[in-house]
1. Suppose you compute distance in nm of label points 7 Å out along Cα→Cβ at positions 397 and 413 for every structure in I, II: which one lands on 1.8?
2. I have 1.1 for distance in nm of label points 7 Å out along Cα→Cβ at positions 53 and 101, calculated from one of the structures I, II. Which structure is it?
3. Quick check: -16000 is what I get for helix-only ellipticity at 222 nm (-39500 (n - 2.57) for each DSSP H run of 4 or more, over all residues; to 500), calculated from one of I, II. Which structure matches?
4. Out of I, II, choose the structure whose coordinates give mean count of other Cβ atoms within 10 Å over residues 133-140 equal to 16.9 when calculated.
5. If we compute distance in nm of label points 7 Å out along Cα→Cβ at positions 301 and 421 for structures I, II, which one ends up with the highest value?
6. For distance in nm of label points 7 Å out along Cα→Cβ at positions 117 and 269, which structure out of I, II has the highest calculated value?
7. Using the calculated result 0.10 for FRET efficiency 1/(1 + (r/R0)^6) of positions 13 and 365 (r between Cβ atoms, R0 = 25 Å, to 0.05), pick out the matching structure from I, II.
8. If Rg and Dmax of the Cα atoms in Å, for residues 157-244 alone computes to 20.0, 58, which of I, II did it come from?
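Please treat every number below as a calculation from the coordinates, not as lab data. Note that the structure is a prediction, hence the values are computed from the model and not measured. Cβ atoms are built from the backbone, for glycine too; each structure is taken alone.
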Structure I
């Protein structure tokens, strides 16, 4: 199969580049930045190479590099952000610290026609996330585009088919980023369209047969689309050797346990429901630091799963971990830890169970497509995202049963009003965040001194970037009124209008 390789320099969006290429129908995979030339030459069907972004500076002593000979293989190469700077650095150009950072939407001005930017207008909105800039180009390279902060925002070497873009075409905020990637993959690299989610599902099942064999396994079933898809897919591989374990942590959605029982009791795998709420609240007592919360939740989950595995005589724990969970937890060599997802960075170092993650290289929308192919109901396929640690990361400060109930009821109100107004299916996720501070209010002609609640509603395609949803004021007002009327512990509601980045999806 023809493919585009992405070399990972630690950027938060590295795997998203590969995803975007796969969206074009071209197979793409991510490899470490220092993959040897000898190893690259063994891979059949390479049509081009992309160098990802990263958090380092090319002049840092320990910054990630790649073999310069990659630029002399005769293959098209494109650098993105750090990769753009690295190409200039390796080829003898000059990279310097910018006078200020360039973050978020920026206007790109194209200065010449070039195959890479075919179909783009003279001025385009692009998304930036950098401080260093390319100040001087190497010999035989030409400037293609600039911004007010980056005089060399796009460059090209037509003879060697080497290109660099300072912005991120892989994120949805770059208006014609997909077109630019299409130009590179299909027209410059001339790669064939031969990849699909259905074909990848067969690869997953082939791998699972080798990994699992005839062994018994349990899968952590949360009711979310990821774990649900993994459960159905793995049941097709190991059948009755799979036991799905749903853990009620006390931090779940409104009537979640009832939903799980009704949805999955009809499936061929065994379903076990464990009420571990007291265990989780006891472990979280007095804890306020977000990362510590996440790690405690991850550790407690594993303890519950180990107990369940012992009863089921299983040695393997399957999880519905997807790539966005892994990248934010800092699993790639040079990526920063944003927050530890309970099923990745929150796992204890020593585990009695062998861990297997069949969906680890997929993004959320790919999982949804796979779920639809597997015949999962629309109510599940289009269900809003819910974090693995549950309401524990939507409570600022100590997690208690009472505070969890407040957030759960608020979330239910938000969902109901979004469904009534027709906005529920168009947003990625919507929820309430309970603050630890208090504010003065007036309720029933009396002074109140209670906690505020933050409403967060975001739109996204893959969870790597997101925009706050522009919900009409009248809908927000209905939500606010219901929350302050129906939840006596809340006297003030605010709306979070921050995108990701700089924020994350959740508050903790």
Structure II
């Protein structure tokens, strides 16, 4: 089928449509404080670029992540000012372009089916709880999705110089994205197109230059040895590798009602030649290479690492459903779209990272509420907790506090070896979703178990949709040489700010 030229105005119209959809659906989240890795790495690193011109961060521990996204945020803040709304808007622009790129890729992959299922593929991506949550977060994987999708689109269209140029940007977003140009290089080498294959050496050269500069500055090729241990050595255990692979495959093909689309893919592959074109073979190789690369890398095995292949997966699901009879196609498409949208608000019956859906919103709201409580009642507190809360409460830039607290990370998260004489204020909180009826075999220490190990009373408790924050205060207020007075230290029934009336403010 001959490819028709598309006028720039058409691209602009579709981008405006997708941008309106993305921005309007995310308006309630524009003022949220920064979440987890945003607070712990990416926002401080971007501020280092903005304030000191340092492309290798110094306010947080440097690592191998290239600086393109942080440089983009710094440029946006330079123009519009540093505040969460500007950061969220900047990432939503990226999400809008990513959605447009995914739509265009679906059109290209589905050319032999008329291209109409491309709208369905874009709808699946919009409804995906992972895409919806990540669209507003200042992290690396959604920008990586944008450039991966665009590079694959250009490669399939045989616009190889542009594809290689996009791959250079891609590897400066995330170092593991080097797998993309390497797949292209291998594919062209297999076709004996040696000169074109050489174009895709450029991303590796650019990434190598970044690593060389990082090594010269920090003395370690990855920025720090701990990063290598957590993301390379720890996941290399055979059981960990098997678990990571199973987790990747489960999320792609089963979770969030994806199994409906997976069935459509399998049936279409068995009953037609739909996926046998060069374009689809290239796309499936990309999915396989990305999953294979992720399996031994990344200690946290986060689902957001899979974002770059979601446009391919949803295009395949839309293509498979296009082979159904109209009524069956409509029923499956609606069920999958609505089911994924519901999964943005309903948590699964097993532990998962909050950033996989809108649970991260509850997390940051709870922490902001706890921070407000402490600023009102214990403004001079020395706080002991776990990261990232310690970073959130120490750094006003992150949107939780007006003036930073003195914080210290717990040496022992189980609290068994804690020296309670040196603890003023202890904050415990739900770091992972653990449902009441947990189907996961992994044991997580419960809130009740942790509370039994703390010799102080719970002075404030905050809870929202199954997540919680507990604040414990040492009865001897060492930082102001006064004693706290508790009207009812054993009571745990009062939630949130209501508990403030039971505690005398420090004098």
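1. Details: I: 1.8; II: 2.5.
This figure was derived from I.
2. Numbers: I: 1.1; II: 3.0.
So the calculation was done on I.
3. Numbers: I: -9500; II: -16000.
It must be structure II, since only it matches.
4. Details: I: 16.9; II: 24.8.
Value 16.9 for mean count of other Cβ atoms within 10 Å over residues 133-140 corresponds to I out of I, II.
5. On the way: I: 3.1; II: 4.2.
Largest calculated value belongs to II.
6. Values: I: 4.9; II: 1.3.
Going through I, II one by one, distance in nm of label points 7 Å out along Cα→Cβ at positions 117 and 269 peaks for structure I.
7. Details: I: 0.95; II: 0.10.
Derived from the structure labelled II.
8. On the way: I: 20.0, 58; II: 15.8, 42.
Comparing all candidates, it corresponds to I.
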